[in-house]
Structure P
Amino acid sequence: MSARDNILARVRRGLGLPGDTPGAERGQAQEYIQSAPRGPRPTYHWSDQAARFQERSEKLGTTVDRVSSLSEVPEAVARYLREKALPQKGVVWPGLDTLAWDREGLSLAARGAQADDLVGVTGAFCAIAETGTLMLLSGKDTPAAVSLLPETHIALLDLQRIVPGMEEAWALLKAERGAPPRAVNFVSGPSRTADIEQTIVIGAHGPYRVHVVLYGSADVQ
């Protein structure tokens, strides 16, 4: 029994219910969740989800580049860092360590970020066209710190992983992963806050810059 199941069983016992959820009761709960009507949704007027995502992202302060394939990503990342006079080293998700970073003169350590890492390169589980938001899942090969600690966050995104709205993003997570991971992070542009005298401060709680490299073809819209 997992820690979560153990806690829920103790709560049920405290309420005078069986320690575990009976199969029939669990089935009824799942049936209700599946059949419950969704809340109101806006009408989407765009036909190109990638274009919509890019438009919304840029309005949030994110810069966006496009390449035709994943193999071209290291060159695009190196070009961006050179143009911005940023360090050619940093950290990358271990799951992306197989890309040819060295070929482009980049030194990216495949590990979680530390305090002195200035550049972090990640992928994304999916992206939301409606809001220009990236959805990132934590895990062994996708440590959350890589997108949170460095001053510059570069995210690689497959064009076919762009969905219309938040509801589709959660549905995709449920369909592909079942249970959510320990952390789900949503990234909508560089970190900002207006807590002090309503003055916008960039990079207060995370990266100063967010750059997205879109790759592949958007056959699925």
Structure Q
Amino acid sequence: MSSSIAARVEVMQQELAGQLPASALNVFVGEIARFQAEGLPAGVATPGTPMPDGALLDAHGAATTLTAARNGRPAVVVTYRGAWCPYCNVALRTYQEDLLPALRERGIELIALSPQKPDQSLSTVEKNGLGFTVLSDPGNQIAEALGVLTQHSERAHETQRELGLDLADVNADGGYGLPMPTVLLVGADGVIRWIDVHPDYSTRTEVADILPALDLL
């Protein structure tokens, strides 16, 4: 197994520190601190409840659902923010390298969901060399049903726009909602077996935490 997501993120953050303006870094550090302080929202989905579904789009824009993507199989479902998010790309690459092989041995699907447009999902697949299903969740239907929907402050949105990113342009619904990074284990019966939510988007569920939980499937 390669290095942890946390170790990879630390390296990435050092690189970003030399690339982004100090004013922008301060805004994003403040956002992370705010999300940490707010913590886990009330009403987050719990194990034993049905996994929500919605009208999703695959990376080529075709209509689908999470149920169709699972095709009767158990799945590890990952919510991520978008192709623009460096933390997401680190996590998805790690899941490709260190998680996907173990899932294939067990006949478990790996499915990643974000609110971005399908062309951005395709960009995520191509940029990270992903061999698993990546879907768009327009309007954050699943994130909202799971209770993990969040949003940056207007100051953070302004800073993102100054850096060339407007979430309203990349999100499929033209909005600013984002899912908290979340990993769920969903049984073949569509019931949530395990869930791990990260209000702090700079941290992610480690492969070392997911692998032991697979026995719940």
The highest value of relative contact order in percent (Cα under 8 Å, 6 or more apart) among the shown structures P, Q is in Q
Taking mean count of other Cβ atoms within 10 Å over residues 109-116 for each of P, Q, the highest value is that of structure Q
Working back from 19.0 (mean count of other Cβ atoms within 10 Å over residues 53-60, computed), options P, Q, answer is structure P
Highest-scoring structure on distance in nm of label points 7 Å out along Cα→Cβ at positions 77 and 117 (candidates P, Q) is Q
Value -11500, calculated as helix-only ellipticity at 222 nm (-39500 (n - 2.57) for each DSSP H run of 4 or more, over all residues; to 500) from one of P, Q, is from structure Q
Calculated from one of P, Q, FRET efficiency 1/(1 + (r/R0)^6) of positions 125 and 157 (r between Cβ atoms, R0 = 30 Å, to 0.05) reads 1.00, and the structure in question is P
Working back from 1.5 (distance in nm of label points 7 Å out along Cα→Cβ at positions 93 and 165, computed), options P, Q, answer is structure Q
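Tell me which structure, out of P, Q, gives 11.0 once mean projected area of the Cα convex hull in nm² is calculated.
This figure was derived from Q.
Computed from the coordinates by the stated procedures, all read-outs in this text should not be read as laboratory data. Not measured: the values here are computed from a predicted model. Cβ atoms are built from the backbone, for glycine too; each structure is taken alone.
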